[in-house]
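Got some structures for you, see below.
What follows is calculated from the coordinates using simple rules that are stated; it is not laboratory data. Owing to the predicted nature of the structure, the values given are computational and were not obtained by experimental measurement. Cβ atoms are built from the backbone, for glycine too; each structure is taken alone.
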Structure 1
């Protein structure tokens, strides 16, 4: 029996490759998350970027709490089962009137994971709508792997500027319009993308990637992940430490080492050594 999602929602996810919205946080909780992020950015001297945008839950305690949030993990369990790892997280932030965009792509193409049993939970810290560049999903596209090409476009927010190599009919995309504190769920093979932010405020989203413990890293060195629910009987991933304080020296060191390994996986074959700014 499902813990959070209805049977209809689970069926829709399996049929279309996505489901939204789900209500995760209250307005005050979401405002606190944005305030924490922007206080961290102020202390760090500017917007979070580069390597720091990725797996920030390894050095920020409040994000480590968020990846374990019962409403989020309950929804993931309804689809992927009770033994769950958080494989990675990323901030997708579009500044006001910024040209940054996300090309149509499928996440599975470069992640190197052994199975498509992977879900992204995209949590909105601000509204996501057509004006500020919300995601668009292509229903049913998770059923086939498409060819991709790397562009390294300077305005593309993806690691390699990757895009689907065939033309995608943007008019068939479903706009993922959600409010602060809501989240969307999507399959690792679902084609998705987003346009630039044409509004006067930031568009802030936090993407959390979950996998069942049976999944393994199929390329490169042994990978790491955070156990968020159940038991790990497979030990395919090194278990990541939980930060004891925000930006603690040991947490920052662990983050740097872990992200350095993930860069090698995501950028394999390109010669890149860091996430793009």
Structure 2
């Protein structure tokens, strides 16, 4: 059991806990170094759940063949459109939606996919990968057994020795829901990176426990919550969590360069390193 537990986001189904940790740990170490400390490898672990999204017995290689017509009405479609709107606001090379909402679903989704292919975040991703990313978010919220299995991976990684949870993207949703359900844990620091937790109509309203009067419940084990976002991150559509979860959340903006949602520049940021060091306290990294 480790002092720092990491929780990844979407589209990691062909990796594993050790693979991701090997990628994340150097970046996290750089951020912590900027905060004047040094983490021990044995103090950090990855709560991995990506394999639960890996297609079983699929004949083809990689992600299943998906096209605009396969996008489901509701969360999948709405998520792609919101990503499109955000990308168009932040990047001049991305054409905006205009009156796209009046088009038939395959038409509007195809326009969204075409536009997002020109964005810095989705550059290099195929249409099917973009669709598959939105689908993983939809499946987390709509498939209760899958949701429970994913959450159990994080529950198994947490222990009395855990002091900090660092969660990226969809991982921040998983971390929030798990910590709300684990009041017996104490004095944890939650660090969320590129989090969509406060995106109303898509994520916020689907959380468990259900928000009350427009406010999400504070997770009982959390003594400190740092939320870190890049202004151009199209996944973290709502950059500030404090208005939705209370003013005890410390919202911090960072600049990640062209790949605004990529976890590595989030981890190398001094602000992330400082949040982890603060969570570890006087007995923090060496």
Structure 3
């Protein structure tokens, strides 16, 4: 019997971003797409992996209305309860801090919405990178001080940093007008810390890179996505929506892009039980 190279993950996280829900009385984003069915489909797909947490990295509302956040709770919380998953809300540039905090965090404020959560020994820090009224993000001195204070004491299983504005080079030129400012100073705080991965969004396209040696996992949008066939140009499309399946192992954190939609079968489906039986037949076992 051969043991697989990696055991099953210690933590599983469903990473959603840029849901862009609106007041249900006016649900269409740009008059074209209702993002709610995409969110429901992502929750249904994520349930198959029994995530311990659902992390939503900003632009949860498109219009910043109280009604949009109530609609978000109506859709997400019952599904999370069925999964037994903790919900972690992170705000983005389209979000209104006051409405966001009152409906989703239980207390109204206009101050930056930094948060700290724990999944057992794994810490999830949420860094508010928004600048009210602006599309671009910024890491302020006050934000860096909060983050440095949190990171002064390492967590038993390390830290995941969740934020809206992905600290990555832009792929499409116009995106430079809404990038994250202050990435060099953020890098200095992260260097040598226990941060194992950064979960982000904002650009409406999946992207991966590193900051201070920390892997960055930027999820695409569950509302509309960027058409990379335009090259360095820009075109938002109602298609290719996806979420990320994040799996935390002892020595690595992986992120798998999970596109929405049902497509023609090429290889016949096998259940988890059938897969386990086949692994046994092949003399392979996965620990955990």
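When FRET efficiency 1/(1 + (r/R0)^6) of positions 128 and 224 (r between Cβ atoms, R0 = 30 Å, to 0.05) is computed for each of 1, 2, 3, which one produces 0.80? Traced to structure 3. Set 1, 2, 3, criterion relative contact order in percent (Cα under 8 Å, 6 or more apart): the highest-scoring structure is 1.
Using the calculated result 3.7 for distance in nm of label points 7 Å out along Cα→Cβ at positions 96 and 184, pick out the matching structure from 1, 2, 3. Structure 3 accounts for this read-out.
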